[in-house]
Structure 1
Amino acid sequence: MSTVPGSPSECSNLLLSMLPVPDYQALLPHLVFIDTPLHFVLFERGKPINYAYFPLIGEHSILATMEDGAAVEVGTVGYEGMSTIDLILGGDLAIESTVCQIPGNSLRMPASVFKEMTATDTVLRRVVLKYLQAYLSQVSQSVACNRLHGLEQRMSRWLLMSHDRMKRDDFQITQEYLAMMLGVHRPSVSLIAGTLQRAGLIEYKRGVVHILDRKGLEEVACECYGIVSAQFQRLLGVRS
């Protein structure tokens, strides 16, 4: 698909698919289909927010960047959500930078239109507020996860989340991104990826992950994957 879906039932972005037909049709003139290649910058910290993005496939990474340029992932967005939550809260400037770390495509609309469409108690506003609650659950659980759980558990959790979003067993993911989202150096990523490969759970070659044994990966992952998935299921009817 390389065009804007004509109806919510055809749209693979969860939030847009939840809209009644009249509400979706009201958005259609403002939606544009775009590719989001690896390292595509959606937002830069402190810069104006020009668009709202609704991923169809791929993964957006929200990054907290230090003065020395070091960055750590603090949140992720896939087909179950939108970028950026700053817009939901009425912001005009991006609090953090957002970069596409797993290539895909999205629908986007002008930020001004999104704000207008969510200024009153519309279905879109109610849907994105539910998403905001689920997203905040993901972020808070990630803080606990990074403090309490080991690298193998955390990497398994992130691979499961990416697998859910890509809806296929193989997807592009760089060692640089894995290191950033886990808050470690690349040699640690190689070590853990090797452990998961030897266990027959994944194959990782030339920047492409192939999920071989999802059930086994779920057994290795920490409880955080299930906790966050349950919240997204409760609020939006989908795993994340």
Structure 2
Amino acid sequence: MAQVFETDDGLGDALGLVVLATDETMEPELASVFSPSRLPVYHTRIHFEEEVTPETLGRMEKDLPASVELLSHNVAFGAIGYGCTSGATVIGPDRIAALVQSVHVDVPVTNPISAVIAACHALDVRRIGFLTPYVADVSKMMRRLLEDNGFEIANFLSFEEIRDSVVARISEASTLAAIKQLGESDCDVVFASCTNLRAFGIIEEAEAAIGRPVISSNSALAWHLAHLAGKKVLGPGRLFSV
């Protein structure tokens, strides 16, 4: 005879996350935000090549629906994030949202570049000190998108590294030094782009050093996912206090 059991709502509200196959940083950084709050995050992966170029980024468009399909339809997602700043820039934030919602209808969707734009509005900042790890063609597209959304690039630095596996190994000390250099300019905020670029360990130190907010792709994405899902979480930097 089968044992009698009851059912409930499971783990309740959750977040979904599309992670690049080459990304080594986003999952542990976002876990540091969501795990303490016991907010479940379900991950799926999407194929990506080693070199970060407009062409390789654009090729993710055709694979995104199949990747999102692997996020369970039995889970009540409060929001789903596509975890690639440069990919969202190349493919387009609206197109990303449409592709995700073609599978998970009516679920709020974000991505790191949209999250950064929302974060800058929440912080009431406009002049950005902009750090990327990308080659020039990718950085240029992202600068244009930010400028088209009403922001000014006050200063710009790039590590100009094409290999995603190397980006994941850029030291936080190197990122901190670059942020401090950008902080010498007349900017309102510093944005360190790329979900594979480690920054959570130095964001608060960087803010103390330059006296202004510091946002990374992952801090913005975590904050915006929680905001869209109606959740309050704690994370590194001033952003999580707004």
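Readers should treat all values here as calculations from the given coordinates under stated rules, not as data from a laboratory. Remember, predicted model here, so these are calculated numbers, not experimental data. Cβ atoms are built from the backbone, for glycine too; each structure is taken alone.
The maximum of mean count of other Cβ atoms within 10 Å over residues 151-158 over structures 1, 2, that is, the highest value, falls on 1. Where is FRET efficiency 1/(1 + (r/R0)^6) of positions 23 and 215 (r between Cβ atoms, R0 = 35 Å, to 0.05) largest, in which of 1, 2? Structure 2 gives the largest value of FRET efficiency 1/(1 + (r/R0)^6) of positions 23 and 215 (r between Cβ atoms, R0 = 35 Å, to 0.05) among 1, 2.
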